[in-house]
Structure 1
Amino acid sequence: MAKGAVFCLALFCVAATAQAPRPATVRVDSSLVLIPVHVTAITGAPVVGLTREDFALYEDGVRQTITHFTQDDAPISAGVLLDISGSMRKKMARASLAATAFFQTASPEDEFFLVEFNGRPKLTVPFTHDWQQIADEISKAKASGLTALLDAVYLAARQMKQARNARKALIILSDGGENYSRSTLRQLRSTLIEADLQVYVLGVYDENYAVRHSAEELRGPALLDRVASDTGGRDFPISNLEDLPDIGRQLSRELRNQYVLGYSPGVTAADGKYHRVKLTLVPGDRGPVHADYRRGYYAPSQ
């Protein structure tokens, strides 16, 4: 590796040098932790025009100096995960409409893939710029079987390694009725953080409480909300079909319009441990706002 070369791992970018004639060794010279942040008003609209002085960042309780700050609108690489388990049988039409509402905001540079899952996840459509191909697959999907939701997210995370765009996200269309995965939620959380993936949910929940629901369905919204919030994403419950166009546009804004804050963590840069991140907004006259961001990262091992 030549002097000054740069490699990246998840949220971490570190500069490395090599020493000859011994086998190449890596020495951390500098590092940068990047934290994507979505800031929304109480109405759900994105808050734009903030500066680095509007944010305060802490790692493990210690305030950090924000050395990198951008706000941009970039193309995305998104994996769409469609739940085709038996609990979705009466919800497939809503799932299809939700997907179409989101796809209609796509730009030509965006790329997508589709993972369908019931008791077993399957990559149905690999990365493509043709979102209509994925929408067509979703519209004809049939629901049956158990639900391996967590296993499907693992499969999607592996597929995302082929992404061409820096902005990456997973979008789950599901009721969250997990009941068949071999993976655990704790393992999944670590995988998503290490892969620098944000998860968004289009929650196809059944609010007809006159109908008896399984324990998995009842736990579904909380499970999906936790998976999303752990990665700095959000859950958009779909309760009214008339809201779908607005939900699609809001999800698109959150994926594409974000702040990226960066800082150098110093001596802990390559200790292989998990480091907690806390972000606050400096009080101002902007009114009540909410920030979604990744709550921590695993540092690479030196």
Structure 2
Amino acid sequence: MIDVSHVSKTYRSVLRGRTVHAVRDLSLTVAAGEVFGIAGPNGAGKTTLLAVLLGFLRPDGGSVRIAGDVPRTFVERHGVCYLSELVDIPGWWSVRGAIDRYALLTGIPGHARPAAVRDAIERLGLGEHRAKRIKQLSKGNRQRVGLAQALLGDSPVVILDEPTHGLDPLWTQRFRDIVATLRRPDRAIVIASHNLDELERLADRVAILDHGALSRLVDGGEAPAAGALAYRLVLEADHAAVSASFPTARRTASSRDVSFDVEGTIEELNAGLRALLASGAVVRAFYPARSRLEESFRQAVEQS
């Protein structure tokens, strides 16, 4: 549904004489029915890429097509369900009034707006806050108002920039359920986030950007590239054999358990674990210190 082909975007400062290559020869596709994640360090080009997808910016080189149309034409014909990174809503608006205004801008007919507004408020758990002014809300509740407005439309394209920013753990978990209900065969969902754990849970594929270029494309469930892996070892009690079994072991700062950070290839980790168990140590847990996506992210950024 979304086709990005050899896109580049450069910013030039006349006053400072600087040139910034925000996006460099970037190509990727997002299929209908897919949840596609975008990750990268600060300055990687995520915001510029989203602005190009939305038609806010035109690329200097390459092309973008959404269902065959250039982004601006697609947005004018079909709209886009969009949440910006910074939710900036006039503070004197009430929650209900803000969502009603966004429903009007979305194009929902007058006779259908009350029900649409009511459903959005219920969906994001804003019922007790409906009469409050935006400026009275916490950061997390303002984010939920932003999500509510983004999901008012019925566009086949959903673009969410840092959607869980400011949400508490409960609403972060509920957001996963919301994304599940948004999935459908004719819709593409794009989520840009620094929260790699959430992207790993939500996305079918994740594009890792760095310095404006596509550094790596990670499929859901894909194991990280071969090399040193970071694991957390938790023991029932301290044991002298740890240093011999895992030469790189580092005691963690946790005061609640006896735990160590260890690194090595998958073969080295297995050998170390076998030796430790053979020595009589009781292992309570042994798990990756970073998720698969976090490991892939680290490797991609370090390599680039």
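Read-outs throughout are calculated quantities, based only on the coordinates presented, and are distinct from any laboratory measurement. A quick note: this is a predicted structure, and the numbers were derived from the prediction, not measured. Cβ atoms are built from the backbone, for glycine too; each structure is taken alone.
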Candidates 1, 2; distance in nm of label points 7 Å out along Cα→Cβ at positions 35 and 195 computed = 1.1; producing structure is 2
Compute relative contact order in percent (Cα under 8 Å, 6 or more apart) for each of 1, 2 and report the one that scores greatest.
1
Can you say which of 1, 2 returns 13.8 when mean count of other Cβ atoms within 10 Å over residues 59-66 is computed?
1
Suppose you compute percent of Cα pairs over 15 Å apart, for residues 211-282 alone for every structure in 1, 2: which one lands on 74?
1
Assuming 13.3 is Kirkwood radius over Cα pairs in Å, for residues 51-106 alone as calculated from a single structure, say which of 1, 2 it is.
2
Of the structures labelled 1, 2, one was used to calculate percent of Cα pairs over 37 Å apart, giving 30. Name it.
2
Of the structures 1, 2, report the one carrying the highest value of mean count of other Cβ atoms within 10 Å over residues 75-82.
1
Output -7500 (helix-only ellipticity at 222 nm (-39500 (n - 2.57) for each DSSP H run of 4 or more, over all residues; to 500), calculated) maps, among 1, 2, to structure 1
